[in-house]
Structure I
Amino acid sequence: MRNTTICVAGLDLAALENRKTGIAIICDNKVEYINVLYRDEEIISKIVEYSVKVVAIDAPLSHAKGYRKVDLKMKKLGFKVLPPGWRSMKLLVDRAIKLKSLLEDRGIEVIETHPLSALRSSGYSDIEQLINELGIAINIENKHLLKIKDVIDAIIAAIVAKLYLKSKTLKVSDVDGTIHLIPKIKN
């Protein structure tokens, strides 16, 4: 990538490395890379390859016994999130925290998002409309991957990371975390 190119990434993280994690990388205003990857090393390698500045992860980045205060705020706003305290969520949170640490060690900023809520908060119900509205081009050969939910969620997460770099995310925050969403675009 050219030095002037700014790349961000989105991850729809799976709890376990034997399950697929959706990844999307947006450079400037183009989706340059989408795929499903499995191992942390693969994910980190791809993010480093593109000199990504910010990664938005679809996973809680902190533990709780049930819902975090930030999750309760999300629920009050009408967004459906799962509590990090559920046994099935604990593995996801553990992996997300580990990945965050590994990426931050490489100077890459990591934020938390929730793609379904981010799409809803934008006012759109369809990712294609959102991409078109934001003027984002899809510069990839493997367009069949655009039918995979994990990849679609990763693209939405990457859009959140892109907006975060411009300080344009809708933030839902409390003492135990911040979830970044897309501000209302369509009325």
Structure II
Amino acid sequence: MAENVTLARPYAEAAFRVARDSGKLDAWQNALGKLAAASADAAVRSLLDDPKVDAKAIAALCVDVCGAATDAELKNFIQLLAENGRLAVAPEIAALFDESKNDVEGVKDAQITSAFPLQGQALDELRGDLERRFRCKIQATVSVDPELIGGVRIAVGDQVIDASVRGKLAQMATALKN
């Protein structure tokens, strides 16, 4: 939802600056990921939406979810989110934080959809090919879609490489119609 991203952006930028300056990008990314997963849960969501529950109690719960490695700055950040009623946008904050971290580290996310399970050496070779093509480190997420019939469909940022049988058949159909 665009509104949630708008609400989350200043928090994500602030979190990223604090984490980068303190040299704790990985710890903050891990904690924000846990916070995002918790706030997406239906039971936690109902707790966040309940006006009878104190913001400090919610913040304490969220700090516990993030784990024992939570430092004072992160605790303050979570408390700020709770006081401002922004814990519901934690998934968007985590996603924006991840994007900023990936930009700094030169990493791009790739969504690889394959007709069959793709793992091991085949996945490593494909990731290597993508890293050479895009001249950066690739963080791949793989999913299976049997409707592709064969091959793969790869999305890196706004670029899509469709090397699937379904994609080739669609291209052929379009060519025959024209």
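When helix-only ellipticity at 222 nm (-39500 (n - 2.57) for each DSSP H run of 4 or more, over all residues; to 500) is calculated, the result is -11500; to which of the structures I, II does this value belong? Mind showing how you got there, number by number?
Details: I: -11500; II: -20500.
The value was obtained from structure I.
Any idea which of I, II comes out highest on FRET efficiency 1/(1 + (r/R0)^6) of positions 11 and 43 (r between Cβ atoms, R0 = 25 Å, to 0.05)? Show your work: numbers first, answer last.
Details: I: 1.00; II: 0.60.
Going through I, II one by one, FRET efficiency 1/(1 + (r/R0)^6) of positions 11 and 43 (r between Cβ atoms, R0 = 25 Å, to 0.05) is largest in I.
Of the structures I, II, report the one carrying the highest value of FRET efficiency 1/(1 + (r/R0)^6) of positions 19 and 107 (r between Cβ atoms, R0 = 25 Å, to 0.05).
Numbers: I: 0.35; II: 0.95.
If we compare FRET efficiency 1/(1 + (r/R0)^6) of positions 19 and 107 (r between Cβ atoms, R0 = 25 Å, to 0.05) over I, II, the biggest value is for II.
Quick check for you: by relative contact order in percent (Cα under 8 Å, 6 or more apart), which of I, II is greatest?
Values: I: 31; II: 21.
Structure I comes out on top.
Once distance in nm of label points 7 Å out along Cα→Cβ at positions 35 and 83 is calculated for every structure in I, II, which label goes with the largest value? Don't skip to the answer; put the middle values down first.
Values: I: 3.8; II: 1.4.
Structure I gives the largest value of distance in nm of label points 7 Å out along Cα→Cβ at positions 35 and 83 among I, II.
For distance in nm of label points 7 Å out along Cα→Cβ at positions 91 and 123, which of the structures I, II scores highest? Before the final figure, lay out the partial values.
Values: I: 4.1; II: 2.3.
Top value of distance in nm of label points 7 Å out along Cα→Cβ at positions 91 and 123 goes to structure I.
Name the one structure among I, II that log10 I(q)/I(0) by the Debye sum over Cα atoms at q = 0.15, 0.17 Å⁻¹ of -0.92, -1.04 was derived from.
On the way: I: -0.82, -1.07; II: -0.92, -1.04.
Of the structures listed, the value fits II.
Using mean count of other Cβ atoms within 10 Å over residues 75-82, single out the structure from I, II with the greatest value.
Values: I: 13.4; II: 19.5.
Greatest value across I, II: structure II.
Each reported figure results from applying straightforward, stated rules to the coordinates on display, with no laboratory input. All values reported here derive from a predicted model rather than from experimental measurement. Cβ atoms are built from the backbone, for glycine too; each structure is taken alone.
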